[in-house]
Structure P
Amino acid sequence: MKLQPTPAQAMALLASGLLEVDDFPDVAAQWLAYGMDSESLRMLAGADQEDRADIRDLWTAALEELDIQPIPVENRWPLIWAYELATWKAGERTKEQGERCRADVEGFVEAARKDIQAGIRGRGSAS
C-alpha cells in the first residue's frame, strides 16, 4: 500500500494544492488502518472513484466527524516536507520528483510570505 499522509499532513497538502480528490479514498483507508474511525471515513474508504463530488462530500464530512482542522499557513511546509521525505524514503518518489516538490513548496512559502508582508504593510498604512 502506498504511504498516505497523516491528518495534519493531508490538510497541509490539500491547502497547498498537493493532494488530489482521487487520493482521498486511499487516505481514508489508511486512516482506518491507523485506528481512526467515523461513518463518513468508512464510506470514503470504499467510495467509487467515478463520483468525485461524492468523494469531496465524504471527505468534508469525515474531517468534521474527526474534528480535523485546517493547518495555518506558517505550519504547512514542515508537514509537507515530512510527508515528501517519508514518501521518498519509502521509494515512492524519484530524486527529480522530490526536487520538483521542493521547488513547489518553496514557491508556495515565498508567495505566502509576500502575502503576509503585504497584509502587514496594508494594516500599517491604514493607521
Structure Q
Amino acid sequence: MKLLHRYDENGLYIEDVMVEMDSMGRYDVPDRCTEVPPPQPNWKPVFDRETGKWVETITQEELDEIHRPKERPLTETEILGQQMTERELEAMVQGQQITDLEIEAMLQGQQMTDFEIRLLEMEAKNNV
C-alpha cells in the first residue's frame, strides 16, 4: 500500500488515498495524485504541477477566521451572573458616591468649626 495525495483540476488538495501494488510490483498512480505530502500544518494547500510542490494559499484573514473562537449564546446562568455583576458594580459606584458626599460634608463641617473658633477668638479679644 502507498499513500497518495489527491488534488482537483486547480491543484487544491482533496484527500489522501491508498493504492495497492499490482502484480508486477508497481503502483498505479491515478491522475491528479502525488506522493509529495502536503505541508504540515496545512489549511488550503494547492499542488503546483510545474514545480511538483505544495503551496499553502490560505490568507492571514482566513486563518484568523478559523482560529477565532465561535460565539455561542449565553446560558441563562451566565446571563444572570452578568446581571448580578452589573448590579454589584452599580452598588459599588453608589457606595463610592455616598462616601465622597460624606467626606465633603465632613470638610464643610470642619470649615464651619474653624469659622466658629475664629469668631469666638475674635469675640474674646474684643471683650478683653
(message) I have 8.6 for mean count of other Cβ atoms within 10 Å over residues 19-26, calculated from one of the structures P, Q. Which structure is it?
(response) Q
(message) Going by Rg/Rh (Cα atoms, Kirkwood Rh), which of structures P, Q comes out largest?
(response) Q
(message) With distance in nm of label points 7 Å out along Cα→Cβ at positions 59 and 99 coming out at 3.0, pick the structure among P, Q it was computed from.
(response) P
(message) Of the structures labelled P, Q, one was used to calculate relative contact order in percent (Cα under 8 Å, 6 or more apart), giving 26. Name it.
(response) P
(request) Assign the value 18.4, calculated as mean count of other Cβ atoms within 10 Å over residues 27-34, to the correct structure from P, Q. (result) P
(message) Tell me which structure, out of P, Q, gives -23000 once helix-only ellipticity at 222 nm (-39500 (n - 2.57) for each DSSP H run of 4 or more, over all residues; to 500) is calculated.
(response) P
(request) Work out which structure the value 93, 33, 9 belongs to, where Cα extents along the principal axes in Å, for residues 51-114 alone was derived from one of P, Q. (result) Q
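All of the numbers you see were taken from the coordinates with simple rules; none came from a lab. Predicted, not measured: the structure shown is a model, and the values here were computed from it. Cβ atoms are built from the backbone, for glycine too; each structure is taken alone.
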